[in-house]
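Each in structure tokens, the structures are laid out below.
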Structure P
Amino acid sequence: MHEPPTVSPRRRMIVGISGATGIIYGLHLLEALSRLDIESHLVITKAGERTLSYETDHTVREVRAMADHWYSDADIGAAIASGSFRTMGMVVAPCSVRSLSAIAGGGTDGLLTRAADVCLKERRRVVLMFREAPLHAGHIRAMAQATENGAIVLPPVPAFYDRPQSIDEIVNHTVGRVLDLFDVDAGLVRRWSGRPEPAADAVERLPEPLEETMPCR
């Protein structure tokens, strides 16, 4: 007698929002996951909630409603704190210095860092959108240690080759590149296909060759 086929579970992604500036990256990531029908599991630290109020007009309740499931950072018994809870992995967007350092050192002082540590021990992908500049040696060592543990440190550095016209376009491109790391094409990235030809008006504005403008000596 044949057993019934196993139904593939819906894909799940953990989203962590810490207290660094750049809350917009986490919000756009939640929106992208919803469009892609990827089940989102959200945890926001207390510092993240505070930064949210500084940088946006959204309330914590509104952001929680953007996710399929949300958890308090103090809830260390949540589903995402266990390796038996299967997920695609986790993105911390944005990732503060404190969260990066805790994840790099295996510290689990809250659910966000615990969930990241669980994903790493289960060999699942963890992407840390580390938002800090300039960097001192301690930051660089923490990034190296997190990378050695299996995480991917992806500072949200904007790309300008696609000539973005708005902040949303800049943010979406970076979010799309983050999802690329999970082999998910969100349709947010304008792919590089080689050096584009300059526009006609740009050609007219090009400066004269340097050797022709230098005075004779």
Structure Q
Amino acid sequence: MTSISIIGTGKMGSAIADVASRAHAHIQLLKRKAGVGATIERDDVEYAVMGDELTGELVVIATPYAAIPDVLARYGDRLAGKVVIDISNPIEFVTFDGLTVPAHSSAAAEIAEAVPNAAVVKAFNINFAETLTTGINGGMHTTVIVAGDDADAKIAVMDLVEAAGMRAVDAGPLSRARELEAMGFLQITLAALAKTRWESGFALMT
């Protein structure tokens, strides 16, 4: 059975827990501290607190980009050998004028540099929570695009996605995270400007 630790209990962390539940994975959800969470506790999840040991083979950092350094500082070498899934979009939320990472880099690349003994995969950053919870986007199965340098790590993430009844697409190496984060920026900006709905998202048609 696949096991997954999700750091963060906000909308995206809860939505990815829904994905993992449909895939019949063992789920650990880590709260910021005891008693704090955005959703009602569920029966199919093992709850823990930030700093507790991670039980999952897959580790999702489902926190805002600004909180990632704290996650990495707490866990550091304990992420060695794990598949670390970065879902973040490093957006300048004050102005919505661009990304806060250098043009040649990405949030995922920063994480990979910080935890070189983990296999970092970019995924879920262009998916809004609703489309993950329902598994449907615009009448089609939700598409999750992944990028990473470790083939086995990408397969593990894609298997989870497909076991949850959604479509997984391999975008190539982790350097493609730059384009995925640009897509995430565009999608969030459009929704923030009410050009699209927060329940919408990009879809690939074949």
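FYI, it's all coordinate maths here, none of it is from the lab. What you are looking at is a predicted structure, and each value in this text was computed from that prediction instead of being measured. Cβ atoms are built from the backbone, for glycine too; each structure is taken alone.
When you work out distance in nm of label points 7 Å out along Cα→Cβ at positions 109 and 165 for each of the structures P, Q, which one comes out largest? Structure P comes out on top. Figure out for me which of the structures P, Q the number 32 belongs to, where percent of Cα pairs over 17 Å apart, for residues 101-148 alone was derived from the coordinates. Clearly, the read-out refers to P.
Among candidates P, Q, the computation of distance in nm of label points 7 Å out along Cα→Cβ at positions 117 and 141 that gave 2.0 used structure P.
Structures P, Q were shown, and distance in nm of label points 7 Å out along Cα→Cβ at positions 93 and 173 at 3.2 was computed from Q. I have -11500 for helix-only ellipticity at 222 nm (-39500 (n - 2.57) for each DSSP H run of 4 or more, over all residues; to 500), calculated from one of the structures P, Q. Which structure is it? Clearly, the read-out refers to P. When Rg and Dmax of the Cα atoms in Å is computed across structures P, Q, the figure 21.0, 94 traces back to P.
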